[in-house]
1. Kindly point out which one of I, II the value 0.85 was derived from, the read-out being FRET efficiency 1/(1 + (r/R0)^6) of positions 125 and 413 (r between Cβ atoms, R0 = 35 Å, to 0.05).
2. For distance in nm of label points 7 Å out along Cα→Cβ at positions 301 and 317, find whichever of I, II sits highest and give me its label.
3. Comparing relative contact order in percent (Cα under 8 Å, 6 or more apart) across structures I, II, which is largest?
4. Compare distance in nm of label points 7 Å out along Cα→Cβ at positions 53 and 165 across structures I, II and report the one with the greatest value.
5. Taking FRET efficiency 1/(1 + (r/R0)^6) of positions 29 and 141 (r between Cβ atoms, R0 = 30 Å, to 0.05) as the quantity of interest, name the structure among I, II where it is greatest.
6. The value 0.10 for FRET efficiency 1/(1 + (r/R0)^6) of positions 349 and 381 (r between Cβ atoms, R0 = 25 Å, to 0.05) was derived from one model only; which of I, II is it?
Structure I
Amino acid sequence: MRNAFSTRWRTYKIDQLGFIGRGRSRHRPRNEPSLYGGEYPFFQTGDIKAANLYLTVYSQTYNEKGLAQSKQWETGTLCITIAANIAETAILGIRGCFPDSVIGFIPDPAKADVRFIKYYIDLIKLDMQQVSHGTTQDNLSLEKLLRFDFVVPHVKEQRKIASILSAYDDLIENNLRRIKILEEMAQTLYREWFVKFRFPGHGKVRMVDSPLGKIPDGWEVEPLANLVETRYGYTESAQDSPIGPKFLRGMDINKNSYIDWNNVPYCKISSENYPKFRLRRGDIVVIRMADPGKVGIVEQEVDAVFASYLVRLRINANRLLPYYLFYFLLSDRYQAYVTGASTGTTRKSASSGVITGIDILIPDLDFLRQYDDKICKIRQFIINLLRRNITLRQTRDLLLPKLISGELDVSDLDISMSEEAA
């Protein structure tokens, strides 16, 4: 990629701007259980794709045995995926390991700013994906990555450009932290009212025996299967282009309790099948394979269907409200139940019968409405923050090509940079 300032900017290969090397995962099979469950974060391609600017959230950890056949990379390393999810990037916010499907880049501080290189790769991601197409599996490879030109200004100018773009990512990260706090508030409210029974006026309510132990008088216990309709999801390939409705998958709900529809792909579906698999506001989806029990809720009207690894729960009784059911499914009791009831030694799975084969506490409807009203307010805050993040990402993405290409000259701008960036 050449740019308007190519007479001032210089062309490098990425290995001329710092150290670059593949992650390490020598043991075969890679999913050997004896490698996992320790204290060392292990980042995979899906974790990198789900991250914003910095990578701190991980799905698995290595133990000492796992670390011995891998490598721990330092904070500030740029992670670049080369398989499964091609050319996704994130900067390590904590030390961690990653497999050989990820490349690590450590910049030479005299030549490159790690954030600038991350944004540069974001800009040429499609080019990298195009050269990665294979007959059986897409793969970027280190050799292919080294063919790309990086046309960059002096490192001080890189830092200015990166500071402008990362300001948007910092706001996005701040909103994500606020979302996490709000989510913790909502889960705490559920536990206080329906697990510890410390709800408003609880001291005046008599406790009675039930199959679940002591519960407030007037509340009931009923099998979940009696209160919901279930349906398995639709089998199709996900597409990035808008060729049909949004296609909700397990990976879209397995890390957060909200659905970021901006990141959900699309799929083709016939007019005959669409009504069967269409999602409506208030629908709840539960992962049934690979990561059984993870749950998501549809909180807005959206043109979407759901994938085959999911089971949709649709309430068919007026004694149950969506947010109460959602937080019940997130509760420790339900998650422990699904984990214990799921079958399979290497890949756990749960049928719709298993997913709904548990008794649920049914509070008094007026009380349930009070709870739903409080949760609705919290969840609306979360939705508003997600919408703000969409706007921030759109603005950042509009600026990114103009700044990274040099179309917007920042060399003379007085931009303050943090000590870490400078």
Structure II
Amino acid sequence: MPCLYDRKLKKVIEMTIFDFNPWWKTQNVPQQYSGQTRDILSLLIPYLDYRQMIILFGMRRAGKTTIMYQLIQHLIKKHPAFHIIYFSFDEQQYEPDTLLALYQTEILKQSLDTDQIIYLFFDEIQKLNQWPDRIKLIYDRYPNIKIILSGSSNLLLNSNSKESLAGRFFEFYIAPLHFDEYLRFKGIHIDTDREALYENEIKIEMQSFLKTGGFIETITFGDDTILTKYFKESLLERVIFKDIPDTFQINSPDLLFRLLLIVSYNPGMYLDYKLLGNDIKIDQRTVSNYFDYLCHSLLLKKIYNYSKNLLTSEKKLKRIYFNNTAFIYALNPDKITLDIVIENYFVYTLAARFFYRTPQKNEVDIILDKQPPIPVEIKIRNQIRKRDIKNTIAFMNKFDSMKGLIITKDYEETIEIDRQKLFVIPYWKYWSINKLISQHT
């Protein structure tokens, strides 16, 4: 690789790249970089042995960089530290060829075409202009270089990027901590086979978890004012006023924020672009596009009216939710009710894609796309009446579902109807709910 940098630039890049890679001196990743081990790490490690690059995507502050450091620490145990290079494009945007030229000359001390494997970690890759083409050149030219990329949101993997890199990558969504991880990171033990014994502890921690959203940095925040400031300034405003405009060249980021606020007052609202456009005096096509941008950025999530024909579902009425309950608290802290937050929470924690609504407006909150499908209704109250379950039962009968789920505040029961079972479980019995879903075949 030719020398692509002059002396002045060389010195600046050296200072940056040396700071990014302290293991070149210490043979270890500093503890403050790697933190506690995430559960997804064990899933990622086997993919280090494959030729294809690894792409990690997810929201800002969800822990992608930390996972990169954990992968690096794993690799250092088996490979020379000098064969592992990390760089973040979040603040600096040097040319990849320039970075690799300096790395080859000053650190590797041999050709990049070495027979030994080199691990290249590029963080916040979406900040690099035309990154797919540039990364593809490295991938195709150096079969010995294993590339690991990360990017905030899935803005980096649009259709053009996927087409350009087809067959060259595995992608993984990095979410904030799930509730199990959250408890482990806080050092809290719950006997998950005896949830009732820990009801008070679970409810307290669940309330905190819903406010912090599983973002690692917020675990120790004890002040709601600080939480609100963190999410608005460190995450939401950065995505709305920087990440999305940089990707889509939009003219009105203020409209993005306005739409977020509208959803915060009514998570799960039905998306009627024409009606909403009329209300806020904006063309409905613009409203539709801006909601798409917010979904691409992983701030919001659309779910669709269930149909056995998925193409039909795509054309039907849609509902819109947040991808994390912390955003609801940050945007609308004075109007939050437990039922609204819990419904939104289960929409994303169960990876829901569908709800159900008949022409007569009979509804079920969540439909899990299993075979057969599982209806899930959120009823955060202490008593369940016949009318609360009639829509769920009607769905089960129509689509031959063998079981359904009603999530309540504290009430618990199993209702048997012929061969079907309707499980009524309190929201705080997190493990019972997950076990019920996972046992479905």
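We did not get these values from a lab; they are worked out from the coordinates using the rules stated. None of the values given here were measured: they were computed from a predicted structure. Cβ atoms are built from the backbone, for glycine too; each structure is taken alone.
1. Values: I: 0.85; II: 0.10.
Working through the options, I get structure I.
2. Working: I: 2.9; II: 2.1.
By distance in nm of label points 7 Å out along Cα→Cβ at positions 301 and 317, the leading structure of I, II is I.
3. On the way: I: 16; II: 11.
With respect to relative contact order in percent (Cα under 8 Å, 6 or more apart), the highest-scoring structure among I, II is I.
4. Details: I: 1.1; II: 0.5.
By distance in nm of label points 7 Å out along Cα→Cβ at positions 53 and 165, the leading structure of I, II is I.
5. Values: I: 0.85; II: 0.60.
By FRET efficiency 1/(1 + (r/R0)^6) of positions 29 and 141 (r between Cβ atoms, R0 = 30 Å, to 0.05), the leading structure of I, II is I.
6. I
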